[in-house]
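Structures given as structure tokens follow.
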Structure P
Amino acid sequence: MFVPILLCTARESNSSKHVANYVLEKTKQHCGFETELLSVKDFHLDATIAAWQEDSRKLDWQQTVEKADGLILVCPEYNHSFPGEFKLLIDTIFDEYQRKPWAVCTVSGGGIGGTRVAEQLNNLAIGLKMVPTPNPLYFTKVKELFDEDGKMVNEKYEERTQKFLEDFEWYVDALKQARNK
């Protein structure tokens, strides 16, 4: 099974990259599927491309999602929502998302931890006919969670992340079996 992790921001100075690297490391340790870290900036989009339009700029994303059995998003909350570059990427395709789970890791500098963006991403997943997993992983006060080298310093996240990944792995397996029927 293949489950990419998508860093949902292209902002140059962001703390989300530490979270994405941490989630990648833990996914490799705890899950039985192939994974890789992708970033929205890898896809070089600067305008909306409709799902029905033929456009070579969306082929890499389309092929990635076709191959994927689910997605893990690492998404910061910017102004109570998700980054615009993430929406540009998501809107390039539609059918490829259907009946696949997505799990959300939110990133926030504050104590609320991205709850608003998690709610919006759940609604977006449903609109794409994906299955949002029920328990996002909130990385609150992100600047306090990692040292200057990007290493996690809060040991509570080990257990939280393992539970998050166990739940997600169940959805990936169950939905893949259902899609294969």
Structure Q
Amino acid sequence: MSSLKTRYQESLRPELMKEFGIKNTFAAPRIEKITLNVGTGKNFRDVQKFEKVKSILTTIAAQQPISVAAKSSIAQFKTRQGMTIALKVTLRGERMYDFLDRLISIALPRTRDFQGIESTKIDEKGNVNFGIKEQIIFPELSNEELGINFGMQINITILNSNKEKSLHLLKSMGFPFKQ
């Protein structure tokens, strides 16, 4: 079991329940899933680059991504309906906690000029959405996989929460927010 998951179950959840006056364990705020989205951009036409982006995302997430097709044709972007334009991975359970632990403790501090994530990235329902400009911050990538640079969108979905509860939960997990 992940150390972050055990820490949440043993100390963070009871602390949140006490602070917010929650009686039921299932009503406490908890992380449901983490979704990683990568728009392939200019790499979607070249099959080799697309496969490389797909393998890098598989390495980062430890799970095979699914392809997202364009819903309609847009001439300015040179896309046609049904063309693969993005990759998506949804992490749950152990993989989610392992990824979150690596993101908090290793990857985000390696970001260039990192000051922390703004608390405005939390929406009214308590979900956190932020982007990463380069995938090179993840240590599991080898040097030959760093030929292509791409960014990704990370969405952390939190159940039974609002902005205040999510901020408290993530700060107590060690998530780096700007002061």
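Values quoted throughout were computed directly from the atomic coordinates according to the rules given, and no laboratory measurement underlies them. Just so we're clear, the structure is a prediction, and the values are computed from it rather than from any experiment. Cβ atoms are built from the backbone, for glycine too; each structure is taken alone.
Tell me which structure, out of P, Q, gives 0.70 once FRET efficiency 1/(1 + (r/R0)^6) of positions 23 and 63 (r between Cβ atoms, R0 = 41 Å, to 0.05) is calculated. Write out the running numbers ahead of the final one.
On the way: P: 0.95; Q: 0.70.
Value 0.70 for FRET efficiency 1/(1 + (r/R0)^6) of positions 23 and 63 (r between Cβ atoms, R0 = 41 Å, to 0.05) corresponds to Q out of P, Q.
In terms of distance in nm of label points 7 Å out along Cα→Cβ at positions 87 and 119, the structure with the greatest value among P, Q is Q. Highest-scoring entry among P, Q, by relative contact order in percent (Cα under 8 Å, 6 or more apart), is Q.
To test your reading of the models, identify which of P, Q gives -8000 for helix-only ellipticity at 222 nm (-39500 (n - 2.57) for each DSSP H run of 4 or more, over all residues; to 500) when calculated. Let's see the in-between values first.
On the way: P: -12000; Q: -8000.
Label of the source structure: Q.
Which of P, Q yields 15.0 for mean count of other Cβ atoms within 10 Å over residues 7-14, as computed? Source structure: Q. Structures P, Q were shown, and distance in nm of label points 7 Å out along Cα→Cβ at positions 103 and 127 at 2.5 was computed from P. Here Rg and Dmax of the Cα atoms in Å was derived from just one of the structures P, Q, and that gives 15.4, 48; the source is P.
One of P, Q was used to compute Rg and Dmax of the Cα atoms in Å, for residues 111-150 alone, and the answer was 13.2, 39. Which one was it? Intermediate values should be presented prior to the final figure.
Values: P: 13.2, 39; Q: 13.6, 41.
Derived from the structure labelled P.
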